[in-house]
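What follows is a group of structures, each given as structure tokens.
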Structure P
Amino acid sequence: MKQLSNNIIYALLALVIGFAATAAAGEWDHASTALQDNNATVVTNLSPQERTILQASLALKTDKPGQALRLLASAKGSGDPLVALLEAEARRQQAIAAVREAGGSGKEVQMLASADLNRGLGEADARLNAFMDRLDPISGEPLDILQPGPDVASVFLFDKARSRMFVYQPDSNGRLTKITDEYVVTGSEKGDKERQGDGRTPNGVYRFIKKLQGKELQAIYGPVAFPIDYPNELDRLHHKNGSGIWLHGYPMDVSRRPPQDTRGCFSLSNNRLLAMARHVSLGKTWVVVGENLRFGHPDDKQQLLESVKRDIETWRHDWVALNNDAYLSHYHPSFHSGDRDLAAWKAYKRRVHAGKAFIDVSLSDLTLMHDPNRWPEGEVVVAEFVQHYRSSNYADASRKRLYLARADADSAWKILLEESLDK
């Protein structure tokens with residue numbers, strides 16, 4: 001019975017692998033056919049060099065190294081390192097086939113197979129995957145840009161799993177226009193950044209806060225660089241450290257880089273970096289970083305948006321009502337604001353409210369960004385707004401930032417962090 005069970009398992013595994021290979025082959029055939037269509041917009045927008053690289057990558061995927069070499073022959077004099085890598089991989093595949101055909105030993109085949117160039121060819125894979133996505137475009141809006149307020153100039157989304165950067169620009173009504181969707185290089189190590197020097201790119205919601213160029217910038221970072229505000233308050237709450245996370249270019253003598261090749265930064269080719277620099281507005285360009293970012297129907301985003309706005313409005317209403325118990329119930333058990341934890345915050349707020357005959361609070365210029373990453377507290381949304389406060393003995397207007405968290409979709413959003421941005 002045990003042997004029979006194992007046989008069934010192996011058969012099922014073989015079927016799964018077979019279906020996966022067939023599905024991949026179908027996608028590659030679709031891409032190959034598209035690359036031969038000289039009238040397709042997705043193809044005419046490619047440079048001849050890019051088209052050759054995509055066609056050669058597909059030939060290697062489908063075990064056609066000879067075809068890949070014929071395609072690459074027209075690009076050999078370009079000095080493009082990716083062309084050289086693809087050519088080396090094609091010759092390696094041919095050598096493995098020749099040794100097997102000649103009845104060579106498993107050791108010889110193993111030696112050739114161990115000279116795997118996949119890391120260097122990661123850029124070719126990422127570009128091929130991006131092209132295949134454009135054949136069947138990612139539909140819908142990015143779910144993480146919930147509501148860009150009037151102070152949001154643009155949003156840069158970095159998808160580490162896809163090695164892709166998406167840039168969106170909102171109009172005065174918050175409607176989004178996609179500016180670009182392109183290849184980007186991120187940290188040499190997978191996962192979320194936790195400490196200085198771990199080689200990882202941080203996951204989260206940030207802003208570009210500075211511009212470096214000229215004498216401020218070493219040549220290895222390209223013509224310009226834009227640091228982000230890592231670590232933010234949410235990072236510090238989770239004891240993450242490190243610094244110097246930038247969007248920057250390639251070294252001046254480098255034209256290609258594999259997908260994971262920085263010490264934690266984002267890197268674009270220098271010509272694309274300069275083109276995208278026009279869309280960076282310091283403090284007003286948001287940066288969202290994660291893996292396998294979600295895109296969907298506006299109704300999906302609307303449901304999430306309404307849940308956040310509803311709970312923020314209930315918090316504001318309970319505050320205005322001077323209902324301390326209800327108001328303070330909107331704060332997360334792990335809440336912090338500056339040096340105050342939840343217990344200190346409750347004592348502080350009760351003391352302040354005791355001296356008020358009335359409070360009036362209104363919010364304007366609300367921006368809401370969803371964090372695509374799961375945190376220990378659950379799902380997180382970042383809210384920024386201008387808070388207009390008036391009471392019986394004090395009045396002011398200040399810019400505030402809240403990090404709200406919920407354990408699941410059936411739970412209320414609770415305030416995890418509260419910051420005053422005017423300090």
Structure Q
Amino acid sequence: MKQFRITTKIVMVLLFSTIVSLAQAQELEFFMNEAVANNLEIKKFEAQYQQASEKTNEVQSIPNTEFGLGYFVSEPETRTGAQRFKVSAKQMLPWFGSITARENYVGAIADAKYVDIVIAKRKLIASVAQSYYRLQTLRSKQQVLRSNIELLEIYETLALNAVETGKASAVDVLRLQMRQNNLVQLQEVLEQQFLAEQSEMNALLNRDKSIGISLETTLDMPLEALEISTENLSVHPELTRYDKLYESVEQSELLNQKERSPMIGFGVDFVNVEKRPGMDFIDNGKDIFMPMLSLSIPIFNKSYNSKSKQNALQQEAINYEKETRHNRLQTLLDKAITEKTSAQIQYRTQAENLMQAKDAETILMKNYESGTLNFGDVLDIQELQLQFEMDQVEAVKNYYIQSSIINYLTS
């Protein structure tokens with residue numbers, strides 16, 4: 001029968017844990033969505049992305065059309081008459097593929113800006129999750145303190161009864177009361193810490209810091225360790241951002257090569273010619289119309305060679321920076337996985353310690369029934385229980401904090 005009760009209890013814990021985890025996920029998701037919707041830094045990155053995208057329309061333009069108007073102050077005489085004024089128009093066109101190269105370049109820059117949005121959202125979500133877990137921890141610690149204060153009140157009642165029967169001294173009662181005072185003080189400190197963390201959470205949600213945050217669920221330590229896939233680290237946005245930057249430099253070099261090409265110009269000149277008076281011949285006063293073709297060749301191309309060298313060096317620097325960042329993220333991931341596992345080990349150890357402390361408390365209570373109770377031992381056991389319960393809460397917090405880091409790196 002005892003074995004059946006233990007098994008049933010485990011099943012109930014598993015079921016309750018699943019329900020709580022689902023509710024907790026929904027509660028946390030609500031805070032995350034609100035933070036992403038209201039975050040000013042994300043709005044800034046979105047504006048920068050839209051600005052970079054809009055540049056595509058800018059680079060599609062061609063050089064301005066040139067118009068000229070000249071009036072001959074001293075009219076040159078020609079066989080067909082005097083020239084009065086001159087009108088010209090000219091349009092330069094970039095080499096074939098130059099506009100496309102510009103579009104590809106600004107498009108690559110816009111892609112890199114978009115990755116900044118993704119990174120900012122991931123960081124914000126991780127920050128909201130960690131603040132949420134700290135709030136949960138502070139609330140759980142307060143609950144632990146309340147339980148211990150209530151327990152001490154029971155012990156105080158026992159001590160007062162023992163004083164009346166001569167089985168305890170007033171000193172025992174005072175020690176119990178001083179212990180209660182310390183726990184009440186600690187509870188008030190935790191309340192202030194909760195308010196401070198609440199302000200930080202409200203800042204992440206971009207709302208008034210005085211708004212209260214109601215937590216409907218609690219954190220529980222999962223009974224089984226979940227497998228963690230590290231394959232997604234290589235495609236983390238912080239790393240793909242370097243790929244986008246590298247690609248933008250590639251497009252910059254292609255644009256640089258296109259800009260080394262000539263520019264073609266088309267134009268026309270029109271010269272007004274006045275008829276010669278008193279003369280009648282063919283083409284008398286015939287205006288001059290002259291189509292023109294021009295070519296702009298960058299003969300002095302030292303700047304383009306320098307730009308190519310700069311692009312090559314920039315790509316090399318990007319590769320080094322990406323590798324450095326990858327190593328850093330890998331270290332963070334390995335550390336988070338280790339500390340997450342350690343948190344589960346610590347939780348199980350404190351659970352065993354707490355069970356033994358409860359057994360010791362039971363023994364002390366049986367001694368009280370037989371007429372002897374050492375209130376010094378009672379305080380020692382109560383202090384141990386409090387420490388074990390607090391350590392359990394910390395272990396749960398560490399587990400979820402490291403989980404948020406892992407999710408940031410691998411999701």
**Item:** Computed 1.1 for distance in nm of label points 7 Å out along Cα→Cβ at positions 133 and 397 - originating structure among P, Q
**Value:** Q
**Request:** Identify the structure, out of P, Q, from whose coordinates distance in nm of label points 7 Å out along Cα→Cβ at positions 349 and 381 was calculated to give 2.4.
**Result:** Q
**Fill in**
Re volume of the Cα convex hull per residue in Å³, for residues 245-308 alone: value 106 computed from one entry in P, Q; matching entry is structure Q
**Request:** Have a look at P, Q and say which one yields 40, 20, 15 for semi-axes √(5λ) of the Cα gyration tensor in Å, for residues 77-220 alone, as calculated.
**Result:** P
**Asked** Can you say which of P, Q returns 39, 4, 4 when semi-axes √(5λ) of the Cα gyration tensor in Å, for residues 301-340 alone is computed?
**Response** Q
**Message:** Quick check: -26000 is what I get for helix-only ellipticity at 222 nm (-39500 (n - 2.57) for each DSSP H run of 4 or more, over all residues; to 500), calculated from one of P, Q. Which structure matches?
**Reply:** Q
**Request:** Looking at distance in nm of label points 7 Å out along Cα→Cβ at positions 141 and 165, point out which structure of P, Q has the largest value.
**Result:** Q
**Prompt:** To which of P, Q does the computed value 202 (volume of the Cα convex hull per residue in Å³) belong?
**Reply:** P
**Request:** Work out the source of 24 here, i.e. which of P, Q gives that when relative contact order in percent (Cα under 8 Å, 6 or more apart) is computed.
**Result:** Q
**Request:** Taking 6.5 as the value of distance in nm of label points 7 Å out along Cα→Cβ at positions 253 and 389 derived from one of the structures shown (P, Q), identify that structure.
**Result:** Q
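Taken together, the values in this text are just the output of simple stated rules run on the coordinates, not laboratory data. Nothing here was measured: the structure is a model prediction, and the numbers come from that model. Cβ atoms are built from the backbone, for glycine too; each structure is taken alone.
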